[in-house]
Structure P
């Protein structure tokens, strides 16, 4: 009966495999401990497991709480990727440009005023992303004692979507504007080109993680 119950929990939960496995292992240990206590009280194996499962609670209710925890764990991991990964990519690209290409004055084409505005906005947005991420992490810590799991997961999902959208929007706008002005600027050097591709890959990965986090919240409220 315990294995059947855990199988139902497994089917209801969606999220990071490692976090999910940890929660299911925690549930397994708790159920077996409860069943052992009933066996010590004189109940047979079947009744002991039935009572342990009944005490643990309906799978739908337990899965809702576990799903909220899964969403939070995945959300916090995504936020740390935003806080560390996005500015690290920007700094690494700038250093690669200085070391392998040189100053912007070496460019062969002029930079229109509108393009300079876009680059300033884009660079500002890149460094705003980790600020939003840090605020989200601090907010989660502060709200963890004031909101239930569903409310906290929703708060986390909204801020992740905001930060990821800000990142993907800024890098997309910069690449598009650079392509209009002079597409060769996207390939100032091999290291710069590789870092730009890595940044795009990271941004896409963050979008996937953000959608997964929001999907976990949708599963909770459903």
Structure Q
């Protein structure tokens, strides 16, 4: 069993967000409730709903909000957020409540004790609760992960996971080129190319449906295949 990380605010959270008025306030609340969070960098990808107003009302000094001048995608938002991070460790946190900040401790543990440079939170190698949703999404995730592993020679179970955590120097050494969801295989390929020590730990997962606002689609899956080949380790 992976031990919990020691207490202390050592984690920078980068939260890309676009039109998440239904979820963003609760997402921010859950992140800030974690004892590990030193800073929360929210990158608003030019939302057109009430998201900017909701973010403007957050008073916690750990929160910094940066608004993109135009909608560019998750990858572009992450690139900006990573560059602004100052905490020793940096994690990606989507703003839609699919991933639970209560998992931060187990994700941080291999980093804090010096075993890892990068930790992936796996939705598939876990005994934690996981919402059951789309079969073909599961198959697609497995196929993309298998293809990524073949090109990077890594043996991870969930390349597309939204929970990726890094030593800050590692992620700030990676130049992100993909502006949308291709950022996941791009980061994985570049982590493999850098020879960084990668661990994964099981996490809980509460996926949402398209009716609830899920944004990724078939075009993104096809782009992911291209990115796996383009950024292979």
Structure R
């Protein structure tokens, strides 16, 4: 399986996803939009992973590559191939599929719980009733037509959604590792203005290894689910 990922800034890479892809024997290629906006042949990619970033999907004047990126995502989804969108990536998928992306009423930055929405009676991916995950976002989205809500939180209603059998999008970061969390805090520390859903750098970085292990395990489950949808 060939997995391709879209990376928008140097400090938001694959995290634990990289380990899963290596263990699965995937060929991994990438587009780093901060270096080059060259896109791959859509027919040669089996799994598309769209990572996060501090820009908005609405910043097309500042980041002209957002337009072809969203077009590529739309066309890839129409081929019913598996897609994973994370934070900005989830917002890009929503936008590409016709939904509106806008500022959330609050920023969510730090370790806060999400609540899984019951998927009893269907084959959608299921999140736990409650699990603490890592967030770093200030925008949200309406659900695209036909999408199913998978998770919500106190600060943001649309935390995760599924579109068809092969598209899963997350506002939060299950791929976070101790190394990647240090990177994002170092590069985006100016956003850490404490409020109800914004923790301090010290609170964020004091997370125990069990938190990372918990979210990385769920990330593995999501990827395994998407891998099976490619069969």
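With helix-only ellipticity at 222 nm (-39500 (n - 2.57) for each DSSP H run of 4 or more, over all residues; to 500) derived from the coordinates and found to be -11000, which of P, Q, R does the value describe? It was calculated from structure Q. Largest in relative contact order in percent (Cα under 8 Å, 6 or more apart) among the labelled structures P, Q, R is structure P. When distance in nm of label points 7 Å out along Cα→Cβ at positions 17 and 49 is computed for each of P, Q, R, the one that comes out at 2.6 is P.
If distance in nm of label points 7 Å out along Cα→Cβ at positions 73 and 105 computes to 5.5, which of P, Q, R did it come from? Computed on structure P.
Values quoted throughout were computed directly from the atomic coordinates according to the rules given, and no laboratory measurement underlies them. Quick caveat, the model's predicted, so the values are computed rather than measured. Cβ atoms are built from the backbone, for glycine too; each structure is taken alone.
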